[in-house]
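These are the structures in question, set out in turn.
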Structure I
Amino acid sequence: MDDRDWLILKVLYEKMNITKTAQSLYITQPSLTKRIQQMEREFNVTIIERVSKGVQFTPQGEFLAKKADEMLNNLREIKEQTLNMEEEVVGTLRLGVSNYISRYKLPRLLSLFRQQYPKVEFKVVTGFSRTIFNQIYNQEVHIGMVRGEYDWPEAKTLLFEENICVTSKDPVQLNELPQLPRIEYECDALLKDIMDNWWSRNYSIAPNVVMEVDKGDTCTEMVIHGLGYGILPSVFADKHPELHRINLTDAEGQLIVRKTWMFYHEKSLELKIVKAFVEFVEGLDFKHDL
């Protein structure tokens with residue numbers, strides 16, 4: 001069996017459906033069925049059985065499927081270690097990056113890095129910071145870039161800080177906020193907790209939320225057009241100096257800031273590609289160079 005076979009078992013065990021697995025892996029159903037039959041002949045066992053709503057795994061098939069992650073990780077590590085023996089920095093760098101960083105910072109960062117290391121390829125996963133944190137924690141990626149305070153026991157680099165602020169088209173007073181229209185946007189859990197805790201500490205009634213939008217960019221556009229105020233990280237307001245901002249403070253009067261981090265496992269620095277990327281990023285003024 002090769003890495004493609006193990007990937008088929010992994011995805012099929014997650015989907016429990018031939019059609020959905022074939023679609024996820026961009027192969028035809030007959031090709032997928034043929035690969036499974038080849039695996040069954042190789043191990044001389046039945047791996048799956050057809051049922052009305054998809055497939056079910058036999059005990060032997062379930063054992064193999066549960067070994068898929070381990071086998072894929074071993075194969076990936078072998079490839080990485082083999083490439084690491086080259087004198088040049090080569091290979092595929094696996095990155096997990098929060099949504100904001102992937103949109104506004106990552107394209108230029110990867111372009112600059114590839115200018116220096118042209119033989120490097122990238123595999124990038126984006127999402128909310130909690131998802132990225134889990135991926136770096138489970139070593140599914142080499143490096144994670146996350147926004148917020150996560151309990152990370154290994155190596156990390158602070159990339160930049162930003163204030164959390166009330167942002168509005170026209171000047172507002174904090175005591176007016178409960179009566180004013182507020183625009184909320186979908187954000188990661190840690191940031192939502194910061195905003196909710198600040199609100200509950202200062203007000204006894206719920207905010208007057210008139211819109212719930214998908215992204216901070218969308219929220220900012222609504223604010224620009226005078227449709228309400230938003231509570232946003234300052235990076236969104238920085239692009240629009242005409243907007244009014246009030247920085248949030250905690251119970252002690254200190255500014256509430258949100259930090260963006262680069263997380264990685266210390267052992268991963270043994271890979272030339274990871275070490276080169278970490279050193280490259282640490283040599284940048286991340287907030288202003290990108």
Structure II
Amino acid sequence: MAEIMIKNENLMNPIRFYKMSGCGNDFIIIDNRSPVIEEKDLSAFIVGVCRRKMSVGADGIILIENSDTVDFKWRFYNSDGSVAEMCGNGARCVARFAYLNGIAGSDMSFETLAGVVSASVSETGLVKIKMTDPLNLKLDYPLHLRGGEFLISSVNTGVPHAVMVVDKIDQTPVKEMGKEIRFHPDFAPAGTNANFVSVQPDKIVAVRTYERGVEDETLACGTGCVASALITARKFALTSPVTLLTRSGGYLRIYFKLHQDTYSDVYLEGDARVIYRAELCEDAWNY
């Protein structure tokens with residue numbers, strides 16, 4: 001059985017954490033500035049704690065750590081223990097966590113593997129974050145799947161995303177097609193997240209996402225919503241801001257500037273809910 005070395009050596013001093021949700025994407029957030037975890041096998045710890053029904057359960061874990069240049073830095077892990085460069089919903093949640101715990105003011109910046117992210121936290125719980133500039137936008141190219149050839153678009157919004165426009169989003173086999181796209185040889189070796197979108201008559205974009213690292217459909221994906229907004233804006237002449245309806249029933253709003261073929265000043269706005277505050281004991285991951 002894998003062991004995690006905890007600086008707090010017994011259950012009298014367990015690890016404090018927040019469980020938070022951004023539009024249905026849920027995270028465990030731990031203040032690790034004065035380290036509470038020594039990483040003998042951090043991956044096993046993450047997988048154990050994120051396992052639903054057996055532990056807290058979450059789409060990912062975020063560790064807040066010290067930064068020499070901005071308010072703090074994060075380490076973000078998917079529920080399978082893999083590292084992700086960026087997560088839009090996680091970024092909103094970590095920003096509100098930092099504000100509520102006095103780690104940063106209502107306007108802040110923090111380090112991610114995708115670059116420095118800035119955020120503004122409102123008193124109502126809405127958080128608006130400035131995303132890194134998108135890269136490698138490609139529109140409407142063929143992808144061969146088991147069901148035939150499909151047109152797909154892609155962009156990197158901190159992590160890679162593929163986007164497919166569909167007619168009947170509620171009937172789309174997101175888990176099956178998403179998994180096939182995620183592991184498609186054209187996106188090897190890193191793989192990609194897969195998004196399926198449908199523009200509604202009111203111009204709201206319905207989106208469903210299969211997330212790399214979670215390896216399933218999630219209720220929302222912030223970077224996926226950014227990718228979906230930018231691509232549908234180009235394909236359907238939508239203007240900023242674009243509103244997206246996620247699988248959770250919640251809405252995210254994407255702001256951007258488009259100059260010729262280049263996007264800049266991309267912002268993601270949405271909720272960042274505190275579900276509960278609690279303490280992790282060893283039984284949460286050692287089973």
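Read the figures in this text as sums done on the coordinates, not as results from a lab. These numbers were taken from a predicted model, which means no experiment stands behind them. Cβ atoms are built from the backbone, for glycine too; each structure is taken alone.
Here mean count of other Cβ atoms within 10 Å over residues 171-178 was derived from just one of the structures I, II, and that gives 16.2; the source is II. One of I, II was used to calculate log10 I(q)/I(0) by the Debye sum over Cα atoms at q = 0.07 Å⁻¹, giving -0.25; which? Attributed to the structure labelled II. Here distance in nm of label points 7 Å out along Cα→Cβ at positions 251 and 267 was derived from just one of the structures I, II, and that gives 1.6; the source is II. So mean count of other Cβ atoms within 10 Å over residues 155-162, computed for just one structure, reads 24.5; which one of I, II is that? Of the structures listed, the value fits II. Here mean count of other Cβ atoms within 10 Å over residues 115-122 was calculated and came to 12.5; which of the structures I, II was it taken from? Here the read-out was taken from I. Can you spot which of I, II the value -13500 was calculated from, given it is helix-only ellipticity at 222 nm (-39500 (n - 2.57) for each DSSP H run of 4 or more, over all residues; to 500)? Traced to structure I.
Here distance in nm of label points 7 Å out along Cα→Cβ at positions 91 and 107 was derived from just one of the structures I, II, and that gives 2.9; the source is I.
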